[in-house]
Every structure is written in structure tokens, then in C-alpha cells.
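Below you'll find a set of structures to go through.
Laboratory data are not the source of any read-out in this text; all were calculated from the coordinates shown. Bear in mind that the values here come from a model prediction, so they are computed numbers and not experimental data. Cβ atoms are built from the backbone, for glycine too; each structure is taken alone.
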Structure I
Amino acid sequence: MTIWDERYGRDEFFYGTEPNEFLRAQAHRIPQGGTVLCLAEGEGRNAVYLAGLGFQVTGVDGSAVGIAKLRKLAAEKGVAVTAIVGDLAAFAIAPQAWDAIVSIWCHLPEPLRRQVYRACVAGLKPGGVFLLEAYHPRQLAFKTGGPPTADLMPTLDALRSELAGLELLEARELERVVQEGQGHHGRSAVVQVVAMKAKR
């Protein structure tokens with residue numbers, strides 16, 4: 001059993017059932033009724049929220065336990081989400097297949113992150129958007145959530161390189177209070193990006 005299976009194996013939702021605040025604020029940028037891929041989607045709160053807005057949503061996560069809870073939450077909310085158990089190191093993101101790709105708290109080792117985000121750039125349709133919020137390495141000082149090591153957390157400079165080919169509409173490092181279930185709780189150092197693929 002992985003640490004994620006253990007976290008998601010409880011009755012309650014580890015990060016709650018409400019969507020991420022940044023995602024909620026930026027969801028209007030996604031083309032109406034579009035196809036959305038949610039990376040490292042866990043128990044499904046963001047995917048289910050987007051499905052409720054009328055998007056065609058696919059959520060992928062390496063934890064079968066998390067994906068089972070995603071399916072349960074979607075059923076409770078009466079929405080359809082395609083839920084896939086998959087390792088992002090092997091998951092294929094088809095070229096020009098998505099109107100939006102969402103990366104909320106998807107923390108990967110730098111080489112894998114670079115590989116996945118390169119595939120995300122290719123995977124967006126023209127005019128598609130990439131929405132990201134992640135913990136910044138400065139988060140280690142706050143200890144209010146996120147990975148235990150800095151190498152799993154991107155800086156904005158790193159993301160500018162890894163998302164080459166997209167126009168960054170919003171890109172910032174900031175501190176904000178994150179309250180999401182028992183997993184994220186308090187003042188946090190984060191990086192946020194809204195990026196778009198050229199419409200041609």
C-alpha cells in the first residue's frame with residue numbers, strides 16, 4: 001500500500017470535497033463544454049467540480065483507492081467523470097486532445113515533471129489552457145502541506161522553461177492561506193500559472 005492509498009483509505013476526504021480555490025477562480029478560462037484532463041487527481045474534488053460546470057473531464061491518479069473515491073464522489077454529485085488509475089510516468093497524453101489540462105498539487109521529480117509538462121504542451125488543442133497551482137520550495141518553512149523535499153516543488157523559473165510553447169497569461173509566486181481538508185492547512189508558499197496554447 002502506498003502513502004496515497006493510506007491517505008485516501010479513510011472514510012473522510014483527505015483534502016476535502018470542495019475544489020481548489022485557484023481552480024475555481026480560473027475555470028472560466030476553459031473553453032465552454034471542453035475536454036479537461038486533471039493530473040494527479042486523487043479523490044476527485046476538482047474533477048467533479050469541473051464536471052458539474054459542464055466540462056468533459058478525465059481524472060488520472062496513481063492511487064486506485066483515490067480513484068475509487070473519485071467515482072463515489074462523482075456518483076454522489078450526479079456527474080460523469082472518466083476516472084483512470086495511471087502512473088504519470090507512463091500515462092500517454094495524446095497530442096492536441098485537450099481543451100484544458102489541470103495540475104493542482106501535482107508534485108513530481110524534476111525530470112518526470114519536465115517530461116509530463118512537455119506532453120501537456122503538446123496535448124493541448126490550439127487555444128487550450130493549462131492551469132497549475134503547486135507548492136513552492138519555500139513551503140518547507142511553513143510545514144502546512146505538500147511534499148517533504150524541495151526537489152518535488154517547482155519554481156516559476158522552472159515552469160517557464162518546462163511550459164515553453166505556451167503563453168503565460170498569469171504566472172506568480174506568492175504566499176496564501178490554503179485550507180483543504182486535513183491535508184492542507186494554513187499559510188503556504190505556492191506558485192500559480194495560467195497558460196494558453198496559441199490559437200493559430
Structure II
Amino acid sequence: MYQPFNIGKQFRIVPAGTEPLSDRTDIVMARGAFGSGEHETTANCIDIMETLDLAGLTFLDLGSGTGILSLAALKLGAKCGLCVDIETAAVKSARLNCELNEIGSEIEHRCGTLELVTESGFDLVLANIYGDILLALCFELVAKVKPGGILLLSGILWEYNYDVQNKFERAGCKVVKNKLLEEFSTVLLIKG
């Protein structure tokens with residue numbers, strides 16, 4: 001078990017069985033090796049997601065880990081999403097966390113890479129993965145988002161920040177926000 005903690009302006013990460021508080025929206029998380037919200041990139045993604053209007057949106061969460069960003073997106077009003085991770089344990093963890101949050105068909109889970117995603121036209125892409133992977137997948141990732149759609153990229157070490165921004169701009173996106181954290185950075189883009 002772990003102690004509940006606040007994340008963003010409105011969420012609280014809690015273990016199963018925690019009494020709810022009136023001023024916070026709980027995200028129930030089983031303790032997992034793939035991120036339960038403590039990492040600066042996860043917290044920063046949630047901070048940024050809270051400023052966006054996600055009502056009714058569809059999303060792709062690439063490198064979904066425990067599914068924390070997907071759970072936050074749904075609790076912020078998104079309609080449905082697809083979680084994709086290369087680690088079998090991460091996919092199991094995300095499924096469990098969806099069950100703990102009483103979320104079922106709103107999220108589909110797949111174990112593998114972006115190549116498994118044949119769908120496109122997502123309103124939002126969440127990708128909290130390393131910068132070198134984002135560079136390698138740039139054009140394929142942008143192709144998954146509808147025009148005017150949002151890409152929220154994080155997990156980018158400072159040394160990759162400029163290259164990631166530059167490549168995604170070349171792929172037809174506009175940088176809306178670039179936040180440098182202690183070691184990593186987060187980039188919010190809109191597809192033109």
C-alpha cells in the first residue's frame with residue numbers, strides 16, 4: 001500500500017479502498033512498476049491536460065504504462081481511448097487500474113508498438129515516452145491525429161527537446177507549450 005497523494009489541481013492518486021474526499025477526483029492505482037504518478041513527466045502531463053477541453057474526445061495513449069494519463073483523460077471528459085504499451089506487465093497493470101476505476105469499454109488495451117494501431121483520426125495523442133522514440137515515430141504519430149488535433153508529448157530529456165519540437169513542426173504541427181522540467185520536458189502541439 002502507499003499513501004494517497006495529490007496530482008494536478010483536481011486529482012488524487014489513491015490505493016483501492018481509500019475513502020473519497022469531496023474536493024478531489026480520485027484515480028485508483030494499484031502500485032506498479034510502470035508509474036503511479038510520482039514522475040515529473042506524468043504530473044506535468046496531467047497539469048497540462050487539466051487546462052484543455054477534453055470533453056467527448058478520442059485519444060491514443062502510446063507507452064501507456066499503468067494507464068494513468070488515460071484514466072485522467074476520461075475523468076476530464078474524454079469519450080474513449082486506446083492504450084498501447086510494449087510491456088505485457090504494463091498492459092496488465094493498465095487493465096487492472098481501469099477495473100479499479102470502474103472503467104471498461106471506454107479504453108481498449110493493446111500490447112505492442114504503434115504499428116498495431118491501424119486507426120487514425122484521434123483527437124488527442126498522449127505519448128510520455130523517450131525523445132529518441134518520439135523522433136523515430138514522429139510522422140507515424142502525427143498521421144494518427146486528425147487535423148486540429150492535439151499531441152501531448154513528454155518523457156523528453158532536455159537534450160532532445162529542440163529536435164523533437166523541430167521535427168514535429170516539420171511534420172505539420174505547431175508548438176503551443178514547451179515546459180522544461182528538472183530533467184525532462186513536455187511539449188504540447190496542435191496538428192495544422
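Suppose FRET efficiency 1/(1 + (r/R0)^6) of positions 41 and 105 (r between Cβ atoms, R0 = 25 Å, to 0.05) works out to 0.35; of I, II, which structure was it derived from? Spell out each step's value before the answer.
Details: I: 1.00; II: 0.35.
Label of the originating structure: II.
Comparing structures I, II by mean count of other Cβ atoms within 10 Å over residues 65-72, which one has the largest value?
Largest value of mean count of other Cβ atoms within 10 Å over residues 65-72: II.
With distance in nm of label points 7 Å out along Cα→Cβ at positions 113 and 129 derived from the coordinates and found to be 2.3, which of I, II does the value describe?
Here the read-out was taken from I.
Could you figure out which one of I, II the value 10.1 for mean count of other Cβ atoms within 10 Å over residues 17-24 was computed from?
II
Can you tell which of I, II yields 20 when relative contact order in percent (Cα under 8 Å, 6 or more apart) is derived from it?
I
Out of I, II, which one gives 0.9 for distance in nm of label points 7 Å out along Cα→Cβ at positions 81 and 97 as computed from the coordinates?
The correct label is II.
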